[in-house]
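A short reminder: the numbers here are calculations on the coordinates, not readings from a lab. These figures come from a predicted structure and were not determined experimentally. Cβ atoms are built from the backbone, for glycine too; each structure is taken alone.
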Structure I
Amino acid sequence: MDEEWEVVSSFLPEGWRELARETGALKGLRKDKSVDALLRTLLLHLACGHSLRETVVRARKANLADLSDVALLKRLRKSGDWLHALCVALFREQGMAMSAAGGFQVRAFDATTVKEPGRTGALWRLHYSVRLPSLACDFFKLTASEGRGTGEAFSQFPVGEGDFVLADRAYSTAAGLHHVVSAGGHVTVRVNTGSLSLRTRDGAPFDLLAHVTTLKRVGSVRSWPVLAVGDGIAVPGRVCAIRKTQEAIRLAQRKLRKEAGRKGKQVRPRTLEFARYVIVFTTFPEAAFSAAQVLEWYRTRWQVELVFKRFKSLAQLGHLPKYDDESAKAWLYGKLLVALLVEKLIRHASTVSPWGYSLEALPAAQRLA
């Protein structure tokens with residue numbers, strides 16, 4: 001157990017112990033102020049999905065900590081800033097420290113289901129907003145996973161004047177776009193060709209496929225002024241599109257065929273053709289954001305999404321604190337930290353060495369042992 005912790009801790013960002021002290025994670029810790037023991041205890045809860053009560057039992061048996069489940073919840077709450085700082089540091093290692101210059105606030109919206117352990121474990125949908133580049137969670141909301149008003153939608157989120165919102169195709173509806181724009185925000189969303197109806201600015205039908213198929217070369221980018229319409233709503237904006245590489249096209253089409261085969265259906269030729277492109281609808285001001293810049297911002301959101309995909313799978317494990325905002329935020333950052341560590345572990349195991357970690361990260365005595 002100690003040997004494995006040496007390996008895992010070697011993947012944490014530089015200065016992670018100092019960050020615990022700087023952010024106040026150790027404040028009020030009366031007994032052993034071991035940063036390692038604190039994080040290992042938190043990871044029993046966050047990475048293994050144990051309840052607070054089971055976590056404290058396991059931590060006591062492993063001689064990591066002797067505390068109650070209530071004390072652990074308070075410790076998790078105090079560690080929120082620390083867990084957030086660790087996430088930001090790991091993102092920076094991936095080159096994700098985007099510049100905040102320009103004075104505009106970018107927010108990425110997403111949602112995931114959270115299944116608590118056990119036969120009777122509750123199933124929740126967690127809606128959350130992350131600010132870029134700070135990665136600060138500025139909003140989250142729990143709803144049931146089924147029923148009216150529980151799905152992924154922009155209406156789940158408060159939007160402020162001047163917010164620049166990024167979201168995937170699940171949010172691609174005229175009503176959702178109107179929710180953001182009417183609040184004074186701007187939005188870029190991946191186009192869902194099955195749920196978003198588009199028209200030209202003069203109200204004529206907009207043939208999306210005919211327009212994007214004019215992009216013949218890899219990396220070709222174009223945009224067209226359109227209206228997103230539905231239920232009496234008309235949101236003016238642009239469609240921006242880029243043609244994928246041949247390999248990206250092949251993978252996307254293979255995924256579509258595999259999913260259709262699983263459901264016993266055939267993929268429509270139109271759907272396969274759309275898979276050749278990344279298509280977004282945006283209300284980002286054209287004077288400030290070219291089509292290429294809009295797509296670059298969406299790419300940034302997609303890079304974060306790659307980690308969120310790991311986060312979503314890990315979020316299936318764990319007891320989410322449902323009645324305390326600060327504890328729930330800390331839980332969210334903790335889950336994201338686990339996702340980032342998993343990504344880093346896999347990356348090193350696949351490309352760095354046969355044993356999967358860097359020898360330089362471990363002390364000499366441990367290496368010899």
Structure II
Amino acid sequence: MPARTRAGAPVAERVIAWQRRHGRHDLPWQTSRDPYRVWLSEIMLQQTQVATVLDYYPRFLERFPDVRTLAAAPLDDVLALWSGLGYYSRARHLHRCAQAIVAGHGGSFPRSAAALAELPGIGRSTAGAIAAFCFGERAAILDGNVKRVLTRVLGFDADLARAANERVLWQHAEALLPARDVDRYTQGLMDLGATLCTARAPRCTQCPLAEPCVARRQGDPSRYPVKMHRLERRQRHNALLWLVQGDRLWLVRRPDMGVWAGLWTLPLFDSIDDVSNAAEGWPGRGEALAPIDHALTHFDWRLEPWRHRLPDRLAVARRERIESSLPEGRWFTVAQAQALGLPAPIRKLITR
């Protein structure tokens with residue numbers, strides 16, 4: 001039976017009515033029921049602010065207007081347009097998923113949440129969003145915003161770090177689904193989490209679910225959702241070798257797993273001393289530059305660049321000896337490098 005407010009109106013009915021009057025209606029992906037565009041927006045919005053996605057989304061669509069174009073593109077082109085958006089595994093999964101849709105589904109998205117969730121990089125919540133928005137399926141979602149809204153309204157205080165508890169919350173989310181207008185209800189939950197039911201300083205007095213909200217009655221909405229196991233942030237230090245000759249620089253491709261997987265970057269060393277030792281005896285001039293502080297999901301990374309400029313004129317044999325001492329890579333002009341998938345701090349460094 002759907003949860004009800006004291007006035008008798010189901011939660012979903014309140015959310016739908018609020019979304020019609022006060023929700024967001026001008027986001028570019030809301031004007032289409034094209035599953036490609038909805039899917040792209042859902043992937044971009046994972047762990048990324050709407051304001052940031054609004055900048056990337058149209059540029060990505062201009063270059064890759066449909067799933068077939070994306071599937072046929074080189075991964076480097078995809079990563080290049082993703083550069084600066086972070087969480088680069090999303091871009092790799094996006095590319096693989098597009099190829100799977102073309103190869104296995106003739107370029108058409110499956111029409112059910114269950115089938116969508118079988119595709120690479122599409123989890124249960126993203127599959128539910130696509131199915132609800134594009135095909136009208138009564139499918140639940142449980143992204144970060146929706147988890148926050150539902151755990152507060154229901155007073156669901158079980159530890160979501162445990163998979164069994166998250167499965168129970170999924171059951172609650174499915175039980176609350178309306179018989180119709182599931183797309184507007186889904187958007188309304190997202191909008192509530194993004195605009196009113198925020199992680200800090202929620203605006204409960206403006207919320208359409210204030211009446212039945214257990215967290216509001218308890219007086220401490222910020223304690224929801226409960227997630228006991230949190231990874232401690234670590235500190236990491238590395239040095240970067242920015243080797244330049246003329247208008248070219250040496251770049252290496254990161255491994256397919258780990259931080260910046262598959263991206264091109266300056267060679268990484270354990271310390272600035274290791275870089276200066278490696279460059280000892282090289283012709284030209286080297287210098288240490290100001291450190292870069294870069295925050296990732298679970299650690300803070302301090303990167304210390306060492307720029308070494310080789311003479312424009314250098315014997316081929318001498319240059320080849322230097323190249324053989326470097327991590328495997330190749331020379332690129334700055335213009336060529338800008339067209340690659342580069343981590344944001346590297347792109348900023350070499351183009352400043």
Structure III
Amino acid sequence: MPVSRPPRSTRTVKAGSLLIGGGFPVSVQTMWKAAIGPADFEAVISSLTRLGELGCDLVRFAVPDLAAAEAVGALSRRTAMPIAADIHFDHTLALRCLDFPIAKIRINPGTLGAEWKVREVVGKAADRGVALRVGVNAGSLPRSLEGEKDPAEAMVKAAEEELELLDRLSFRDAVFSLKSSDVGETIRANMRFSKAHDHPLHLGVTEAGPLIPGIVRSTAGIGNLLERGIGDTIRVSLSAPAADEVVAGVEILRATGRRSEGVKIISCPRCGRTTFDVQNFTEDVSSFIHSTRKTITIAVMGCAVNGPGEARKADLGITGAGKMAILFRKGEIVRRVTYEQALEAFQQEFDKLCAD
């Protein structure tokens with residue numbers, strides 16, 4: 001579905017090496033799913049590299065205590081991936097993270113507390129040239145707004161109260177998010193805020209749920225706003241691995257016309273004619289096909305009926321045909337192999353395609 005409106009004009013906010021807003025491409029974020037310590041660094045760095053290959057532009061880490069602040073800060077010195085620190089309740093954790101090359105600090109007006117705490121964080125962030133994300137959630141609003149009848153309006157008020165403070169402090173490098181687990185509330189809040197302010201918006205439906213329901217709700221919310229020209233960076237929040245969040249986010253951007261590069265996979269849903277294990281093969285090839293940013297279409301089909309014919313526009317495809325697998329490029333057959341040889345043969349042809 002194409003974008004029906006051009007992106008709205010927003011200011012540019014720099015989060016480490018990532019530029020958000022200002023007409024720059026909509027970026028994809030995720031959040032690390034576990035606590036980390038120094039012993040985990042090598043594995044975490046390897047995973048961050050993989051997330052980057054999948055299309056991730058920034059990863060946020062929870063910072064619930066000083067040990068986490070030290071670990072996340074140290075990690076930010078060892079990876080090229082922009083790192084955001086997620087801070088609630090204790091503003092001194094944000095101050096400690098700002099001693100490191102953190103790309104962005106996320107604060108929540110509903111959990112950080114007194115204005116003087118925000119002032120301290122903002123002052124140090126300004127000195128260090130670090131961006132902030134003001135993350136407003138419908139489930140953790142400031143107490144003064146908990147009685148509001150319209151949750152969307154309450155989120156806007158919470159964001160605007162924080163924005164008014166940032167304006168008084170002459171702090172401009174802030175991204176805002178207004179999220180609810182309700183899709184309609186999320187859409188309404190972001191539409192209202194975007195009409196009045198030029199700060200970049202981080203889109204997402206919070207606590208969206210497990211993989212399939214979460215992707216559906218996130219697509220309904222994020223996709224709707226992107227089509228209205230609203231949104232500068234996104235996170236698909238799933239009860240699933242971070243890699244799934246990234247892939248889902250990239251696919252939402254592709255479906256709404258906001259991102260074109262990278263691999264597009266088309267695959268058949270399987271039926272009684274299927275002689276090829278489409279589902280498992282698609283999962284197997286996903287381990288390497290997302291390593292390229294070239295614009296490529298891959299087809300994985302189950303039988304000769306929907307093989308080279310229906311998928312003839314694919315740059316590279318594979319389908320089952322009796323006891324053999326057929327590999328094709330733009331509808332032209334290039335190889336016939338056994339099913340046992342299929343994965344290796346497909347990777348070889350994929351590598352050739354990427355080298356062209």
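Some observations on this one:
- Among I, II, III, structure where distance in nm of label points 7 Å out along Cα→Cβ at positions 113 and 337 as derived comes to 4.6: II
- Each of I, II, III could give volume of the Cα convex hull per residue in Å³, for residues 81-128 alone, but the derived value 74 comes from II.
- Comparing FRET efficiency 1/(1 + (r/R0)^6) of positions 153 and 297 (r between Cβ atoms, R0 = 30 Å, to 0.05) across structures I, II, III, the highest figure comes from I.
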